[in-house]
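S.K.: In the part that follows, the structures are each spelled out as structure tokens.
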Structure I
Amino acid sequence: MIRKLLAVCAAALMTVPLWPAAAMAEPEKDTLTWSVQPATAAGPDGRRWMELSLAPGATVTEHLAVRNFSDGAATFSLKAADGYLTDKGRFNMLQSDQTSKDGGTWIAVQDEVEVGANETKVVPFTITVPENASPGDHPAGIAAAVHSASGTVAVESRVGFRVMMRATGDIRAAVAVSGLSATYEQSWNPFSAGTVTVKYTAKNEGNVAAAGAGAVAVSDLTGLAGRDGRADVAEIFPGDSRTVETRISGVWALGPMSTDVTVTPSVEGGAPASAAVTVWTVPWPQLALIALLVVLLFVYRAITRRRRRHLENLLARARDEGRAQAGLA
């Protein structure tokens, strides 16, 4: 028996492939990570982005710092481009294949920089404001990028920061309100109020970036069912627009409801803008409840009358039977 067991074990070992240890796991590839931030000639200065106020025709020299957190040297492409805000309010800059037409053309920076492992390099760049630059904000961004290939697709990975350049002159802050709409969402619980959804478009018609404090007021003709809410506007660059939506709960349906929106720019001196719209509301659940109560009232009255007539008929029959029995006696 022991000999048979040893033979079986030997056969099992012969069928197990013995792979070299080096083939079991491949070493992980180095991950390239880096950062780019505003700096002075001495190094990073802690700023997240740059804000500059410059006169038309002015030229200034600024600095950026590229830090390589990886264990190997890397070459980064440097580029400036026009900046914009995404639908979610995040800053971004035009892609490499897009042409800048504003602030991105004011910035001149070297094409690339080589940064050693765990090293930080400071790179100067110049900003030249055109003589005919319009007053106000001209957003741009500077990024350090690396290029790689994923199959047949070229991939650009970049990290950058915002450069907000304001040309001096007549500064105007203005946020316009348009496309205001209000819809009423009824609660089918007759003892619960509904909700008004307010939606509008805010456009920056000034020449500086601005956010806006939005106040919403919903009221009926009597003013008894008024409700207030907020519909603030996130930052918008000049010429851009943003859709704002909010919900005002606790609104009872009492016929025509007036919805007013007032937006006050966050920049000092900006004039408030307002718009109004009327939405018709019908208290269907409450009307249905009243109708049901009326029907129940009529049913109750009908049943009560029928019972009364039935009782009267019984009493009359009893009287007739009593008279008949008295006559026989």
Structure II
Amino acid sequence: MKAAVFREYSQDPLKVVKIEDIDTPKIKPNEVMIKVEAAAYNYNDLWAIWGDPVKTPLPHISGSDVAGTVVEAGEEVTKLKVGDRVVSHSNMSCRVCDMCTSGREYDCNERLIWGFQTGPLWGGFCQNTHLPEVNVAKIPDSVSYEQAAAVSMVGMTAWHMLVGRAKIKPGQTVLVMGGTSGVGMVGIQIAKLYGCDVIATAGNKEKMNKCAELGADHVVNHREPDWYKKVREVTKKQGVDVVFEHIGKSTFPQEVGLLKMGGTLVATGATTGYDSTIDLRYLFFKGTNLLGSTQGTKAELEQVIHWTAKGKIKPLISTVLPFSDMAKGHTMMANAEQIGKIVTTPQEL
């Protein structure tokens, strides 16, 4: 089968990511084989290629979000069958520790992100891949393979941030940073689904317009030095109930300052850097809640797929690349050229 493989780390994906012929994997008794129809890009694909901040196994196949058809099922598989349309749940945990058995599989000490930390040669950017049954969810016919791949990890992550961790409520004001990023685009829609007022941020006019199309009530440009003052103006100096954060160092201190008394900042990732600062007075005087969030549960993924099927969550796909040109997508993502998700189609060569 064909797979996108890199055998060394590099800052330039085009130099190292090559389409190769490799053996089709053999499944374990608890696994299914998936014919991959669509696979979406994530920023962790770049981290894998760079070898920073985590040294991924080499040789490596990236790709944590795939959708396709079950073509083989192991003898211990009970809920899936050949022909089922499915999407990957990339949070791989032990399933037996206290965290897992209490519904916190995302906090498992043995947790791995499939397609990022797994391998060698075990990820989604290939024509056939394999996953344990517990890491696969069914998708209805009304959700396309491209939509399922594009929304799976970012949708699950955003749902867990807002519903699982921040526990948003109707009528709250939610500030979604980076509204046209993968998680941001779903974050806007989830907050609107829950009846919240949404202020989104974006880095240019085109992206700001897209945030409005996704349902944001107000949009500001977070690249402007006084962006946080504009957010405060929108809220009539009241601040926001929840900040949906993933940008990191460049905006974090201002985000904390925008929270109401008892407000909540929920964070996943930090694309502009990790070593931020915080004015501790905001923490204790205002009773601020600072929450970390990573990935989510399979049940949360299934909620996202449900609402996607209902048309309440609409994945924003910027580009669908043929597999022969897929390394281009890594460069596009690194340069933030796209609005929405990039998807590749491994069966198209």
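S.K.: Comparing distance in nm of label points 7 Å out along Cα→Cβ at positions 59 and 203 across I, II, which is largest?
M.R.: Once distance in nm of label points 7 Å out along Cα→Cβ at positions 59 and 203 is worked out for each structure, I has the highest.
S.K.: Also: As an exercise: distance in nm of label points 7 Å out along Cα→Cβ at positions 187 and 251, calculated from one structure in I, II, equals 0.7. Which structure is it?
M.R.: It traces back to II.
S.K.: Right, something else. Can you spot which of I, II the value 79, 49, 28 was calculated from, given it is Cα extents along the principal axes in Å, for residues 107-290 alone?
M.R.: Label of the originating structure: I.
S.K.: Can you rank I, II by percent of Cα pairs over 35 Å apart and just name the one with the largest value?
M.R.: Biggest value here belongs to I.
S.K.: Quick check: 13 is what I get for relative contact order in percent (Cα under 8 Å, 6 or more apart), calculated from one of I, II. Which structure matches?
M.R.: The correct label is I.
S.K.: Which one of I, II has percent of Cα pairs over 18 Å apart, for residues 115-218 alone, as calculated from the coordinates, equal to 73?
M.R.: Corresponding structure: I.
A short reminder: the numbers here are calculations on the coordinates, not readings from a lab. Model, not experiment: these values are computed from the prediction. Cβ atoms are built from the backbone, for glycine too; each structure is taken alone.
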